[in-house]
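Quick note: the coordinates plus some simple rules give every number you see, no bench work behind them. For clarity, every value in this text was computed on a predicted model and none was experimentally measured. Cβ atoms are built from the backbone, for glycine too; each structure is taken alone.
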Structure I
Amino acid sequence: MAGAIARDLVQKKGWSEEQVMVLSAGLAAVPGAPAAPEAVKAMEEQGLDLKEHRARSITPQLVEEADLILAMTRDHKRRLLAQFPQHRSKIYTLAEYAGEEDYVRLAKKAEELSALVEEKEQRFIASHREELDRLRQEYQDLCRRLSRVEQELASWEDRIRQESAAERQELARLDQELRERDIADPIGGTLEDYRQCSRELRSAIEKVLDKLSME
């Protein structure tokens, strides 16, 4: 939607595509996917047509060739900066680049606070590095030990199954034979399933009544 709206506004300003080219790409887009029906409807209400829109993914080439990249959210901006740190100077959020005063103030405060968090955490890590390194090493040793134990346990469980393999096979055969004597629930089945169930019920109930009459 952002691309369609931007192209519409660029056109209304009388700018040519040579002056301002608008491209739209997504971080998690499925290439070739159409716009969501809700997006198509929302744009229709503004006189814009998204029916032919097809999604595309952001690529290093698109980032390289762009003069300006505007993200919808701060999370999108962070992900772009993580992938393309060398292009930091041209990546902004829409609200940020639009110069919304309150947004710029909040973003600056958040950036300063984020830097302070990083500084304090790194200082803490540095002052407790020996203990942290010891615990990490202990964790790795335990993981290796756990892996060995799991492998040994799996081997023993396999031996247990082998010990009773013949009996298990016979048990499976008996279980299958017993299941075949169950009266299957016909719910969700065809009319013939219900007919078959009724025949089996009748036969079984007759046997129950015969047994009761002999007691």
Structure II
Amino acid sequence: GSLRAAKEIGGDAEKYVMHVKGLEMAADGVRASKGEALSHMISPRGADHLRPYGAIIDAFGYLEEEVGVFEHVDPLSEENKAWVKPLEEYFMATNLLGVCLFTSITLAIKAKTWAELFSSATGMECSYKDLFKISERVLNQERLFNVREGFTRKDDYLPERFSKEPAPDGPAKGCVVNQDRLLDLIYEAKGWDSQGIPTRQKLDELGL
């Protein structure tokens, strides 16, 4: 990909590669959506807009009950972005159920609806909170895999352009991303330490 090509080119080529963990970013204005910025940062496979897609909360306020967003969120603020955690769990739940993620987003299908359908199909009682807990287990296992391979907090950063170069125009003009603030918030919400490593307490809680 682009990162490997930049390393071959040498010089300062790498600073022009817009990626997280080696995966290129889509055409997202992350300085205008701090929820989307954080989504890219914590995705286990890099800048993937499907793991999760934080812009849907910043822009539309979907999934209020499950995510705990009950009022308008400021997409330009780093504060109160802990809802990215349950949103990530919602996206993982759709993957585990094998349902269409884009349909889930565009139709604003609630997680409790998926849980009801799962219960009806299998005969096993399952709430949306149960789905989220299963998803949280998977997400922590993915994180542990990355930790084993040497990934730490340093690998959760966006390119420094988004912290040092303000957005040139539009509603987010002048905005940058306070990446350390976002990571501190999400690590605390997830029960990870300051380097983004799941704590023993969190793993015990999840039965891992």
Structure III
Amino acid sequence: IGRISGMLAEVETLTTPLVAQMDRFARWLTVFILMLAAVLLSYGYFVGHLPFSDLFMAVVGLSVAAIPEGLPAVLTITLAVGVQAMARRNAIVRRLPAIETLGSVSVICSDKTGTLTRNEMTVASLAAAEHVYSVSGNGYAPEGAVRWREAVAHPEDHAVLMEFARTAALCNDSVLHARGEDWHVEGDPMEGALLALAGKITGDGAEPFQSWCRD
């Protein structure tokens, strides 16, 4: 029970632009009502010489009446109408504040595979020992160069690259296939990206360390 209570206490409240605006409005309205009540109380007591008890009750009643109690209900009804309108367009909204958030959006950045992304994994950099290498090339094509400090890093001069390529190629169950100018992976995408990197390092294409036995 204590764990459940702790988990419930850690739930973050969803904050939307409308909720933030309502919080600011509520604070300013509270300050305004308190200031107005103080002015009326002071004026009625010191200038009008009215009984303090009667004046105090009148000011409290005025303050309570000035609070828009129906505003939250109006907001909820408005958002519910928005949810219903979205449902008619085959869009299901789980949370009411999401409607208001969508209404505040001015720019939508979306992506579909094949436009901004290609649904391919590629190794872009390699951190080994004391060096960080950059890797060129796109997709699963084992074509590209490994560079260190803007210069091509040859495996003969960087033994750690050959060790990494050997590990990436032998501890790998994926296979790379060339279909025309495009390369595709058969197996895990991450292993395919590592296999392509091994081919870039060794220069053996899609089958680095082919003569090595994995047994």
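Comparing structures I, II, III by distance in nm of label points 7 Å out along Cα→Cβ at positions 2 and 170, which one has the largest value?
I
Given a value of 1.0 for distance in nm of label points 7 Å out along Cα→Cβ at positions 42 and 146, calculated from one of I, II, III, which structure does it belong to?
Structure II accounts for this read-out.
One of I, II, III was used to compute relative contact order in percent (Cα under 8 Å, 6 or more apart), and the result was 13. Which label is that?
The read-out comes from structure III.
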